[in-house]
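Chemist: Heads up, there are several structures right after this.
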Structure I
Amino acid sequence: MEAATQPREKTMKVKVKIWRYDSQTGERALKEYEIEAPEWVTLLDILDLIKDQQDGSLAYRKSCRMMICGSCGMRMDGAAVLACKTRMYDIVQAGHVPVISAMGNLPIVKDLVVDMDPFWEKFKAMKPWLQPGYEEPPEGKEYRVSQERMNVIHKEALCINCGCCVSECNAMESSPEFLGPQALAKGMRFVGDARDGATVERLEDYSTEHGIWECTRCYFCNERCPKGVDPRDAIAKLGAEAVNEGIDRDMGAKHAKWFIKSTETTGWLRETELVPKTQGVISAISQMKFAMGLAVKGKVPPPFPPHVAENVDEARGLHKLVQQQGRQGYEGIVQGERSLARLDHHLREDGEVPPSEGSVGGMGSLTSADITPGEEPTAGKAD
């Protein structure tokens, strides 16, 4: 009996360009590689094939190959990716030759390998360990926290320390001292932990000159995070909690407070009052010449009467509801995340699928009617 023949695995020719770098000489060179590979390969598989078959001197990091360890962070066409997550089939079919380079905002050691020491130093500055703020249960029993309380830090706990967010951070590019999105997301993971007793101390540390308020809100970190941590959202939670705890000396905190007050009262940011409320009266007076120049060009709206948004009652209703629920600080943002997640998954409170106009695409805006007072999701329920 003849042995059954195995079908040949489908292959494709993959081209990539890789920036090679020698830190000892400072020499850089963009080198193109072409290799035959199975159709299922990832970028990391391509790098392995190149190193094994064509150029053993190529340097890069890898470990788990399953999007867990975070070792294989690098840039493809200028945007940070995990090499083990990036499939090559569609790229090849499009006829595109991607350019692979080391991550940004970190010193390059060789080729695609960066020095992670600055990254880990900022991580350590967060004091990434629990500082218990609870009494031990009697008789040696276990201290238990509900799933609802742990859901608060669900996204932040997903971080695998890959550095993709740091690579794309505009604030770190202009100010290397900035703590950065990864470190601050880790900070929120502990600030939001019900077991931690050092919330105020942490927020004081995180609110320094190069902390929470130095973020430029570009959202590139959210865009490039491969695990859905959304570091910018974590930074927003830290800022909200800092203000809630009265840690509002920074100009960024003052700006945020006035923004909230403006939207609550008129539904708009009252820009003519922003400088005195944020920087102080003396600073506002010193900038009068600049302000008058803007006014002449029609760039300054008249301060009186204040323009009130047509549906300002909705904004006020949301403010009032959050206050009634006692969800100031990060809890208000977490509540909003949960409501938006339900809309994103086309779910109502009863679990039914709403009509198409109720989906995120046709919703338009979130209103106070979308948030149920006092609700807490139960364990196992979609957030």
Structure II
Amino acid sequence: MDKYLSEQDVILNYYFMTYTLKKIAEQIGGVVSGDGDIVINGASSLESAEEGHIAFLSNDKYLPTAKKTKASAILLHKEWQSIDLNVPTIAVDNVYESLADVLGIFGNHSVQEYIISSAASIAKSAYLHPECNVDAFAVINDNSRIGEHTTIMSHVYVGKNVTIGKNCIIYPGVKIYNDSIIGDNVILHSSAIIGSDGFGFAPLKDGTFKKIPHIGNVVIEDDVEIGANTVVDRATMGSTLIRKGVKLDNLIQVAHNVEIGKNTVIAAQAGIAGSTKVGQNCQIGGQAALVGHINISDRTLIQGQSGMTKSTRKENTKWYGTPAINYDNYLKSFAIYKNLPDLQAKINQLEKQLKMLTDRGLE
């Protein structure tokens, strides 16, 4: 492929999704330094980039790598715009935000034709917008509704009375139980389960357990993304609520009647027990565990593998450890903890010295 885009190459290059650097800059609001007419046909890391790719630089420790990259262009912070990297650059205010836009450009596989497969099982009472996609072997049950430009992939199960909004992507193997409500622009990755029964059992005198029926549902608001194999349980009564803009990683357990506030992000293998309320704009690390019936304030940061056993009362706090304590206090405590063997040895030595003095009658 030629370095520059010619009129004869338009059709071929469209197929390969090529763009000039200045066109990319226009779409992401960046400033080009160097040759803006160079053609870009993909995005990669600095290490793996090839000619025709745009790479990104977000940390100055990678400057040496940036000067050796094979990429044809680099996306970087505006304060580094004057650095000579031997290739054209696009300068932006926020590299990660702009990177998301660039990847969106090259990852945009928007559907031009909407098809409902004859091999899908669709109830007569279900409503599907004429401009949606349903792949083979998907199942859509009675009175469920699928919105405009939504894609339902193979082996997805949609129960009864489910509502799925516009522009959603439901990946293969997702199971959505009865009565769930899903908003617009929602992404559910493979094998996510929405609306399964919560872990609710009443202990009986004979030592057995009686199942408590879960007659509530799950409500997922707009712009939510839920990772593969994550489970969101239905409420016992009422709704389990995933608010607008929430991002859940893979392998997360969200129990019955939990509420997760808008724009909160939770990393893999975290677990939230029943009826806990997590505020908005919180960040919860991987393998963190939250007990039931507590409230987590807005903008709370919880370090990975921490165990939250009580509610938080202030916003903008950081927590670490099990049971979790103030983040700074945890670091101070851990600094002492890792020196305990030496401290123990010193105490033993002091005890011996004290005993010698006592034995000599020099108390």
Structure III
Amino acid sequence: MRRSIVVCALCMLFSRSVSAAGAPAPLALPPDSPRWELEGQAKVVEHQGRKSLFLDGGAAVVKDLDFRDGVIDLDVSTPATRGFFGIEFRISDEGATAEYVYLRQHKSGAPDAMQYTPVLNTGFNWQLYNGPGFTGAVDIPKDVWFHVRLEVTGAQARLFVKDMEKPALVMDDLKSGNQKGQLALNVLIGETYFSNIEVRQTPDAGWERHWPPMPADALTRWSLSPAFDALARDLERPLSATESAAMTWQDVEAEPPGLVPINRYRPSPHPRVTFANDFSKRLDPQPGMKIVYARTTITSDRDAVRKLSLGYSDDVSVFLNGKILYRGRSAQNFRDPAFLGIVSSDDDAVYLPLKKGKNELVLALSELGGGWGFICRLGPPR
């Protein structure tokens, strides 16, 4: 994923040549192919008897790619104890949006040893998209060659690791929205080697989304403000009527199961998170943090208290009818040093004292990393 997406990746060019039988010929990409564009810590080396692409905080990108459906085969060897390596595909021309599937050496055997995330407006969204279809367990061999295959078909993909008969991860609904683009190898950190890279184009499959169910109690209709510098605003103060009227609001619909991925609509900030390696700094202001306000209207037939189930990444203030009810932070490493900040509507709850008629609910949401978004469900009157 290019540097603009955080750490760019290897882009494999898809051959447009067609065999006599009508199927595109596989495209072999040797490590020293002139079609590679190497970025960051990336070079051609010998490793364990093979000419290999070495990446460690870098990418190998192939030029002139327009990839939709196909199969990517490659061998991987990594001596790193910790790292993130994988394949990025359907990368947009500007490099801001893509699909990315990667493995974590330090999580070998764990439930999140591998993960798929869409890249939206340069932001990884692994906190928003998690669980079945996004994460999975796999054993990652250390410092030996093993085979990896990625099959991309329409709005679905499958990742195979070592075992080419059974997929290790089934991505049942690709989320970026890109139907074609570049292809890349991406190593965020961790010494990783690639060889025997081959891309085979397959006929375009039908584009069929497999959305999860939308809960009946999900709040789905929202308006988003522009993004502001979070450190320049009082995050516990509600918007005044004048401020709200002066803003340009964008109407959006939550996607099943009620998620509003703000990164889909606003460029992702990349703040310098000071508490990532120092838990004592978790209450410090975080330089570069941005804030977006999200508002919706709740109509009640009487005065009532209703439970708002809330998941968010990474900071939120909850305002009802111009009064603050709640302030929270659910960022990675914040609640404890191993906390991941995965978003679910079961994360937190706020009880809303609704008045009869229309009520304005406003969320002030800030991002520190891992995906900018929220999900809300409204319980019955109590």
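None of the figures in this text is laboratory data; all of them are computed from the coordinates on show. Keep in mind that this is a model prediction, so the values were computed, not measured.
Chemist: When relative contact order in percent (Cα under 8 Å, 6 or more apart) is computed for each of I, II, III, which one produces 18?
Modeler: III
Chemist: Looking at structures I, II, III, which one was semi-axes √(5λ) of the Cα gyration tensor in Å, for residues 61-236 alone calculated from, given that it came out as 33, 19, 14?
Modeler: I
Chemist: From which structure (I, II, III) was helix-only ellipticity at 222 nm (-39500 (n - 2.57) for each DSSP H run of 4 or more, over all residues; to 500) calculated, if the value obtained is -500?
Modeler: Attributed to the structure labelled III.
Chemist: For which of the structures I, II, III does the calculation of Rg and Dmax of the Cα atoms in Å return 27.6, 103?
Modeler: It traces back to II.
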